[in-house]
Structure P
Amino acid sequence: MKKTMFFTMIAILLTSLFVLGCTPGDGSNDDELDQDDVSQLMGKILILQAYGSSADAAGISHSFVELYNVTNTAIDLSGLSIYYADGTNQPNVTTDGQWKRISLDGKSIPAKCSFLILGQKQSATAARYQIPDDYYDINDSSFTLSNRAFKVALIEGNAELTVQNPFNTDGAGTKVAGYIDMVGAANTYPAEDSINGYEISPARNSGSVAVRRKNLNDTDDNGTDFASLDYRPWSTGNPDRMTDEQLERYKPRNAEYGAWNPLTGEKTDLAIENVTINGNGVKNGALNINVAGQVTLSAGIVPSDADLTGVTYAWSVSDESPSGVITLPSSVNSATILITAAEEGTAKVNLNVKGPGIGPDGITGTIDVTVVQGTASLMILQIGAATDGNIQRSFVELYNNTNLTITLDDAYSLQYATGTKVAANETEDGEWKKINLSGTILPYSSYLILGPQKTTAGGDSPAALQFDNNDSADFYLETFELSNRAVKVVVMNNQTLLTVQNPFNTDGSGTKAAGYIDMIGIINDATDKILGSEGETTYISNVYRISKQVGLRRISLVDTDDNSVDFIAITYSQLVTKLGGVITAYSNEYEIKRPKNQLFGAWNPITGEKIN
C-alpha cells in the first residue's frame, strides 16, 4: 500500500483502473458526437494538475498547468494550445473571464513524461512549495489562474475560443473542434464562486489546494477525476494536508524530469526488465483450475509501461511436465492465451518474450498450473463499515474471477480484525473473528456478506448505500461488524482461525499463511494503526481510506498484491442525491459500484456489463 493522501475528494473510483502504464481510451461519453471533431490526442495527453496562486497563497509559489503523456511514444505538441480563463467570486454568474491562449508550438512531450506550463512567481514567501523559477517547459509571465475559480482547456488548434464550455458547447454534449482535455475548478461552488466551463462537474481549488488527477483514466467528470491536494504542511491536527513524502510524490514535474509514474512518484524505465505470467484472477505464481476448465494466461511485463513495439511472445509447456495435463493453442504470438485443463496434475507453462532492448535469448516467465477437482480462486472486491453514516451495513463483497463454480462449504472462511490507535503503541491488532462461508459462487459472480442494519445519523439520513433486508446477503451474520477506523479482512482457503498479525506476510520475508487467498488492510487516518495488509499500510484522505462514509473497492481485476494500488475509496453519498429523502443516482456509476449478490448473476464489476 504505497499511498498517503490525495486530499479532500471522493473516490474515483473509479469506474476504472490504474495499472501502471495502462493507456486509457478516448474518455468520450458522447455517442452522438462526430469523433472527427475532437482531437485524436484525446485520452493520450491529460491535464494532470493545475493550480492558481496569488501573493498570499499558502500552497504553491506559481500558477501552473501540468500535462502528462500517458502513451509509450513521444507526442509533438505543435498546433496545440492551452486556453485558460478565470471564473467569478460571486454566485450565479453565467459568463467567465475572457479566454487567453498559450501556444505549444515547437514543443513535445516524451513518453510517460509531464510537461509544465508555468506563470510568474506570485507567492514568494507564504507558499509552502516554491517552484524554482527556471523549472518549466513553457514560462509565460502573463499566465496566472485564480485561486477562487478557473478553467483550463487543451485543444488542438489556435483559433479564438468564445464558448463558455468547450467540453459541452451547446448543452447537448458537443465538444469544440480539436478538443483534448479540460478541467474547471472553483473554491466554493456554487454558493460563492462561479465557473462555467468543466467536464460534468467542477473540481475544488483554493490558494492552498491544487486539483490533480486521481488516476490516468478519464471519466470526463472533473469532480470525479480530480482530487484536491492541500499543499500546506501536514500535522496531526491537519491530517488532510501534505506530508514531505507526499510533496515529493505529487509536486509538478517538467519534461526534463523524465518518464515517471505520476501516481506513485517513481521514475519509469521503459525497457522490459522482467516477465511474469498471470492467471485469470490468480496470483503468486501458482494457478489451480478444474479438470475441463479453461483459463486465460497473460504476460505481466515489468515495468508495466514498457515500450512493447516489436515484442514477440512464445508460449510453451516445460519438457519435464507430464504430458496431457493442459493444452495450449499452437503458434500463438500474443500476450494472452487460453489454456485448457485436460487431466489432474501439475505442468509448468513458460513464456519467452523477445524484442528491442532484450538480449538474444529473451526473457522468460513461468507459472505452475495445477489441475484439480473443484478448486478455484476468489478476490475481495469491496468492503464497507457501518456505524451511523452513509453505509447502512458492514459488508464484504467477494468476486469469483474465474469461469469455474467455487464451492465454499467446509473449505473457505472470511476472517477480520480491528486495529488500534498509533498512540496506544500496541504490537497486536484485535483478535481475529471468523466466518465459515457456505454455498457456492458461480463463475464471474459476486458473493455478499452483510451485517445488521445501523441507524443513520440525521445529517446523513437516509444512508446513501442501503440494502433492502437481510435477504440481500448471500451470508448474513448478526454479529458481523467492521471497524471504520482500522480493519483487516482476509479470505482463506481453510476454516482455521488465524493467529498471525499479517497472513499476507507472516515472517517479514513474504511467507503467506497456509490457505491464504486475498486480503485488504486499511485505516482512516494517520492516528490509526493496522498490522496486516498487502503492501505498506497507509491512507490518502478521501481517496484511499475507510470511514463510516467511505468504502474501499478494487480499481480493476488485476491484483498487484498492493492494497493501495488495487483499491480506492468510494464515497457513495457523492454518487446520489437525497431530495425529499429519496435516493437518486447521478449516473450509472452508482449502480455499477453498489455491492452485488449471487442473484445478480455473472458480470464484469469494472464496467458493470453482464456476462453470458
Structure Q
Amino acid sequence: MSLISRIHRGLPGVSITLALLLSLAVPRAAPAETIHKVYFKGTNSELDVYTIKGSSQGPTLLLMGGIQGDEPGGYLAADLYADISLKKGNLILVPRANFFSIVENNRGVEGDMNRKFADQHPKRSDRDLLVVKIIKDLMKRSDFFLNLHDGSGFYSPKWESPERNSMRYGQSIIADAEEHTRPDGRVIPMESMVNRVLERVNPQISAVEHLFHFNNHRTLRADTTHKEQRLSATYHALTKVGIPAFASETSKNVRDYRLRVRYQTMVINAFLDEFGIIPDNPKIYLDNPYLKYLIVSINGRTPIVVNGNDALRVHAGDNVRIVHIESNYSRGLTARIKGAGGFNDLNEEVHLTNDTLIQIRKDRFLIGTIPVEIIQGRSPKPAGVRVERRVRYFCVRVNDRTVVAEPGEELTVMRGDTLTLLDPSTNLEPEDEKALRVDLRGFQVQASPLEDRGHRINTATDLQEKYGRRRGSVTVFPLQAKLNNKVIGESYIAVTEPRLEYLVLRESQGGPFVAYPGDKLELPTNALIKIMDVKTNVPEATALFITMAGRTVRWQQSGSATGIDASKLTDGEVPLDVTREGRSLGRIWIKQGKEFRLSSESNRVPFFPVRY
C-alpha cells in the first residue's frame, strides 16, 4: 500500500494534511515528512497531532503542551515545533491537548485533564477522556514523553519562602522517581537524564533565580506528598507504557510568558539532544499575534475581505460564514460570533438577527474584534464592509523628542516633562480631518477649549488631577481624538512621579555606602563625604540638582566633586535634596554628631545596589 493511500484510509472523522519534505543531503535516506491529523474536528475537543519524521531513523519523542489551558508557556513553546524538520529521529507533537480550555484560559473546563489518565470507567459526558485515549495511544508509539507546563512559584529542595520551596513546581523538571525498573528488568535512570539536561539548560539562563532544578515527586513511594500525580500523563507513560516521562515546568511567577516560552525551548532542545533526535531548524522566537483580515461570505455569495479595523454590515436574517482568518500565525486561531455562534465559528454558517461582535483569538489571546451591524428593515443599502474611521497613532512631543502611541497604548512621562500634542495619523478624508479634535483630558486652554494640539503642556502644573485615574504613584490621563463629539481613538498619558531611589556616598577615610530617602546621617567633625552616585527613576540625561543649606549645584552623571564638610554642620538636622526643575525628588537629613551613624526611620533592611 502506498504512503498516500495508507494515509487517506485513516480513521473516519479525522481530516489529514500531508506535507512531504524531501531531503537530498543524506544519500539513500528516507524522505522526511510531516503528517498532520485533526481529531474531533469542529468540536470542543478538536485535537491537532503532528507526526514529524526525520531523514534518518531514530527514537521518537512525544511532546505535549496545553493539557491545562491556563499555561501558555507550555502550549506556545510546543507550537513552535510544528514547523520543525528533523535530520534524525521522530517527533509526535500535540501542541494543544486541551484547546477549548486554552481559548477559555481555564485550567480545565471539564475538570483537570491531567488527572484523568488512571484506568477508570469513562463517563459519556466527559469529552476529555476521548482526548486522553488518543494521547495514551500516542505514548505507545513513542520512546520518550515530555509534557510542558507552567507551574506555581519556584521549586527548591529546601524551604526558602512561601513562593520558593519543595511543594512549588516552577522552574523544575519533574519525574515520578529517580529511576524506574520496568517489568522486563530494564532500568530507566530519570534523574541522570535530567541532570544532563540541566547541564545544557542552566548555563543559558542569566537570572540565578530562574535556574531549573530536578524535582523528584517520588510518586511510586507510599510516603509521596504528590499522590495526585498517580492520575497524571507522565505517571501513565512511565508505569503503564514503560517509557521515560518528564514534565517541564516554567514558573508562572515569571510574568512575561514570552520568557517562559524561551525557557521551555531551551529544555525541549536539551531533551532532543539527550535523546539523540537531531533537528534541522527549531524556531525559538515568539512574535506577538495580530489579525490582518477576515474573509467572510454572506448568504453564500462571493467572499469579501474585512480588515481588522472595519465593521461588517448585514441585513437581519443573513447567514454569515467566516471562511478564513489571516494572521501572522496559522495555528490556534478561532473566531467566535458573540451570542450567535459556538466555541469556534470558523467555516460555520451563523444566522444573524442582532448587532454583535466577531472575536478573533490566537489560543487564549484576543487579537481582533470586528463589530457586526444589522441594517434594519428592507434597506436598499447593500450588506458588506463599513470602514471604521480611526486613529492609527497619536504623535506627542515629549521635551525634545517625538514619540507615537497607538490606540490603547500608554505613553509614560515624568511629572515635570513638557508635552506638545501633534497631528495624529488617521484614515480620515480631508474634510473629516478638518473637523477632528484632539483632547488631553485634564488640560484646558481658555482660548481653545476644544483643541489641545500645539500647546506646551507642563505635566507638573497644567494637568487637573481629577480627570486622571490614580494607579499607585502613576496618574493616567486619557488622550482622545474626537470627530463630531464621538471618540474615534484613545491612548493614555501615564504621568509617573519622579523619585530619588538612593544616594551612594563615600567617606574620605572609608568605603562607599548607600543612603535612602528619609535616612538620617550623623557625621563627626572631621568627616568629609563625597557624593558618588545619584539613583533616580528619571532618564539619565535629565538635569538633576543637589541642594543643601541654601547652595545648589548640578549633578553630573559622570561623578561630582560635590562634598559635605562635617565641620560646617551643626547639631541641627539639615536636609539634602535631589531636585528636578525645582521639585524635590527625595531628601536625606544630615547633622554633626560624635560618631558616624546612618539610621532609617522605617527600620527596614536596605537594598544595596550590586555594583557598589
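We did not get these values from a lab; they are worked out from the coordinates using the rules stated. Keep in mind the model is a prediction, meaning the values are calculated, not measured. Cβ atoms are built from the backbone, for glycine too; each structure is taken alone.
List of remarks:
- For the structures shown (P, Q), distance in nm of label points 7 Å out along Cα→Cβ at positions 42 and 426 is largest in P.
- Structure from which 22.2 was derived, mean projected area of the Cα convex hull in nm², for residues 330-577 alone, options P, Q: Q
- Which of P, Q yields 7.5 [distance in nm of label points 7 Å out along Cα→Cβ at positions 130 and 530, calculated]: Q
- Among P, Q, structure where mean projected area of the Cα convex hull in nm² as derived comes to 40.0: Q
- Source structure of the calculated read-out (Kirkwood radius over Cα pairs in Å, for residues 434-553 alone, 16.3) within P, Q: P.
- Comparing FRET efficiency 1/(1 + (r/R0)^6) of positions 106 and 170 (r between Cβ atoms, R0 = 30 Å, to 0.05) across structures P, Q, the highest figure comes from Q.
- Origin of the derived value 25.9 (mean count of other Cβ atoms within 10 Å over residues 210-217; candidates P, Q): P
- Source structure (of P, Q) for helix-only ellipticity at 222 nm (-39500 (n - 2.57) for each DSSP H run of 4 or more, over all residues; to 500), computed value -3500: Q
- Taking relative contact order in percent (Cα under 8 Å, 6 or more apart) as the criterion, the highest value among P, Q goes to P.
- Distance in nm of label points 7 Å out along Cα→Cβ at positions 250 and 498 from the coordinates reads 2.9; which among P, Q: P
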